[in-house]
Structure 1
Amino acid sequence: METAYVNAVRQGALEVIEFYHPQSNSLPRTLLTQLAAAITAAGEDAEVKLILLRSRGEKVFCAGASFDELASITTAAEGLRFFSGFAEVINAIRNCPLLVIGRIQGKCVGGGVGLAAAVDYALATDQAHVKLSELAVGIGPFVVGPAVERKIGLSAFSQLAIDATEWRSAEWAHQKGLFAALFADSTGLDEGINRLVAQLLQSSPAALREIKKICWEGTEHWTQLLQHRASISGRLVLSEESKKAIERFKQK
């Protein structure tokens, strides 16, 4: 089995951060920690003007939380630590002074929807269907909820959160504002990203930073909010219902 990773590669003034996990780009705590660290480091580098967040492969952008790790949680403290990883990534994007562009080439599940919502500008393919599956495994999209609701509104977020087994199309996500643009395939997606990146790298760095500040106004309390939300998920994942549901998902 190939090794999971987070890689950060500089391309001029663009920092490309790529993650990969052999289980559909799911995210264990180690990868979440590395993702948050890579985003923070890029934001502190004076030579970087823009960040592109992407994952490897074609079919799945991110399958969300690692089910193997979810199944191994035995205490509320362990649960809090795991779900805090998603909080750290979202807050790293929020606190980063640079715009973060998301390349969403495939399906997004759970925390993957949270990542797509947290980036400042997401471009996607027609195959980038979305689903918030947390309720189906006895928890809920508590940590990623603020990021998703901020991007698509309470009504659309509640539809995803409540009907947790239903896929929503990439077009639905585009109409709700999760994706800024859709492309027929990865080639078109990369062309769209290249055009946007070239345009932004020619823009005023100071202006880009001010736009970033404005876009995230009103979220200053998220450090505490997301930590509290992580504690809710960390407690619920210990329930018998959640344990059984996670095992069923692992066996599929």
Structure 2
Amino acid sequence: MISLLPKLPPHRPSAAVKAAYREKVVGFCAKILEVRSGLDFDVGSRGWAYILEGDRLIDKNEIDAAQDLVNACRKSGDLPLDICSEDDKRAAENVENLDSDPQEMAADLVAYIRTAEKQYSPFGFWDDLDVYVQIGVEKSNIKNLFAKTCAEFHVPIANLGGWADLNVRAGFMRRFKEKEAEGKQCILLPFTDLDPGGVQIDKFLRSNLEDLARAVGWSPDNLIIERFGLNYDFIEREKLTWI
């Protein structure tokens, strides 16, 4: 395999070496843009490195360097800044949004009024179902991958990586508590890496929720926890690399 990742020598490079490196950077960015054109979900800087590694364009030991290069190219303008999804934890809030064109604003209001009935939801998606499902993922990039489908079926999804913030866990539990009181079977679907860390998250999910049982007033005793990824059969079926 010839790596896509541009590299400079440890010693001071010559003009020719710099030019060759620059050419590889251009090719690296072109590949990122090519892949992006076929994606329907947002990717973080490390996510781009994982995609390149999964396509065997870089080696596993080059992931950190590829992530650094993606960010460097965003800073230099070689890649768009928004090639990477914004970290929700760092996103700015209360940013002022002005209406610069009164005619455009009026047109938007009229369009909304004409279809306002479509925004009315007197019945919940889960009302007639016997189950209630939520998804927990280990990485934000995976959350982005499932976001569109989860939105369509009103499935709450959150990042449970790093053993999950207490508020995130409590949010899962309060929603389960409400639906269980309605007689539904509650199901948590975790998607974590198939590695020791990811397997540990799966193993301790129930006990992590149980830690907050008294505070929330709900116990996961009847909760079904069914891991749906990343699993051996999925990796084999999709012919993914074992890395």
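Nothing in this text is a laboratory measurement; each read-out follows from the coordinates by a stated rule. From a predicted model like this one, the values you see are computed outputs, not experimental measurements. Cβ atoms are built from the backbone, for glycine too; each structure is taken alone.
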Mean count of other Cβ atoms within 10 Å over residues 29-36 - highest-scoring structure of 1, 2: 1
Once Kirkwood radius over Cα pairs in Å is calculated for all of 1, 2, which comes out largest? 2
When FRET efficiency 1/(1 + (r/R0)^6) of positions 69 and 109 (r between Cβ atoms, R0 = 30 Å, to 0.05) is compared over structures 1, 2, which one is greatest? 1
Computing distance in nm of label points 7 Å out along Cα→Cβ at positions 45 and 117 gives 5.0 for which of 1, 2? 2
To which of 1, 2 does the computed value 0.25 (FRET efficiency 1/(1 + (r/R0)^6) of positions 85 and 221 (r between Cβ atoms, R0 = 30 Å, to 0.05)) belong? 2
Taking mean count of other Cβ atoms within 10 Å over residues 37-44 as the criterion, which structure among 1, 2 has the greatest value? 1
On relative contact order in percent (Cα under 8 Å, 6 or more apart), which of the structures labelled 1, 2 is highest? 1
